[in-house]
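Enquirer: Listed below are the structures to be examined.
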Structure I
Amino acid sequence: MPWNFPSFTCVNTFGALRSRMLWFYESFFPVVWVVFLLYWQIKAANTKSNQRLESAASRILRVFIFLIAIVLLSTTRIPLPWLYLQLWPAGLLPFWLGAAVTIAGLLFAVWAREHLGSNWSRSVTIKQGHELITTGPYAVVRHPIYTGILIGFLGMAIAISQVRGFIVFVLIFLALWIKLRMEEQWMRSQFGEAYAAYVRQTAALVPYLL
């Protein structure tokens, strides 16, 4: 009887829908991060001139760490099976939870970037006419851009549900922590007691914790 057998049209429609859904889930995080990085690149054009800039070696080290993170996230062919151990079952719940965490984190970073204005730099710098910003997200933590980026990577780790996701999170944390420590030394040198007071009032990355 005809209703016992799905038509080829129905099978093809289901297959096409399934392919589109798979593409969506595989592309979601790369697209989100590409949009975030494009925004960052566009905003980089409107910043103050540098008065002092970190060494090339420091910048290269950070880029190298980020490249390792990208490789870990973009391939499943690294011959270390433990990288791909599932920490919990993959599925819609961890995917959408991770997606929500990532979007929230990156929006927080964007808010901080907008609030920082022309004082921002991708490298550790002191700008011409550098200002100490302590309002908006900077009243919550001293480095809200880094907080937002780390939350973004945490969301990806939740969605991936594998060991490699949290290894990437740790690598990014270490890269940003090294950068953060250098920035704080320079800010203390530039702003003296004003920055020291700011440090006493706020956490670096996570309120009341870190």
Structure II
Amino acid sequence: MCKFFNWILNKNKQSFKEDKTIMKKFLIIGLGNFGEKYQNTRHNIGFKILDFFASKENIVFETVKLADKAEYKLKGRTFIFLKPNTYMNLSGKAVKYWLDKEKIPIENLLIITDDLNLPFGTVRLKTKGSDGGHNGLKDIQEKLNTSKYNRFRFGISDDFGKGRQIDYVLGQWSDEENKKLEERLSKSVEIIKSFGLSGMNNTMNGFNGK
């Protein structure tokens, strides 16, 4: 009988350790389209932020199922960076697969995406909301069957003429935007670290609108 209770106790301890490990893992997904022609486009800001982070911290992406993936460790937390290679409109497939595979709770998921409705470089963090007409977010919402997931929206502004939206979002950054971009990318790195270390609510309070 004692052996049985010891077995149960050890099993519970192991489960508790696994739960604590899972809670310290974060899935950070930058949305974008793969291929050189999309590399420096406004729509690919999710990829660009993760690439900037990787260059600053000397981490390397490797190609895995449905994505390019990298890992970064900070103060006992593990950040898993993912750039889906499914193209923007099918991003949900990669998000769902890697959430399940890494056993990461949805509250530890952060989706980085562009937003036409925000001025250039403005950031807005939210814990839920509509897809706002963004096809990548729409697919994620369908695959996860919920709109309650963390998103980090990076403003690209709506400075385009009538009927020119696609050309604009798939266009290159202007010279003026490029001059300001590095500071905004550095701020984005701070946001990602804060998300893992301080939680979403503190990160929203500290960075929204800045």
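Computed from the coordinates by the stated procedures, all read-outs in this text should not be read as laboratory data. Quantities reported herein were computed from a predicted structural model and do not represent experimental measurements. Cβ atoms are built from the backbone, for glycine too; each structure is taken alone.
Enquirer: Comparing structures I, II by FRET efficiency 1/(1 + (r/R0)^6) of positions 129 and 153 (r between Cβ atoms, R0 = 25 Å, to 0.05), which one has the largest value?
Expert: II
Enquirer: As an exercise: distance in nm of label points 7 Å out along Cα→Cβ at positions 137 and 169, calculated from one structure in I, II, equals 1.9. Which structure is it?
Expert: Attributed to the structure labelled I.
Enquirer: Looking just at mean count of other Cβ atoms within 10 Å over residues 41-48, which of the labels I, II belongs to the structure with the highest value?
Expert: Result for mean count of other Cβ atoms within 10 Å over residues 41-48 over I, II: largest is II.
Enquirer: Could you tell me which structure in I, II was used to calculate relative contact order in percent (Cα under 8 Å, 6 or more apart) as 23?
Expert: It was calculated from structure II.
Enquirer: Oh, and also: Here Cα extents along the principal axes in Å was calculated and came to 84, 34, 33; which of the structures I, II was it taken from?
Expert: I
Enquirer: Here's a follow-up. Hey, helix-only ellipticity at 222 nm (-39500 (n - 2.57) for each DSSP H run of 4 or more, over all residues; to 500) derived from one of I, II reads -22500; which structure?
Expert: The structure behind it is I.
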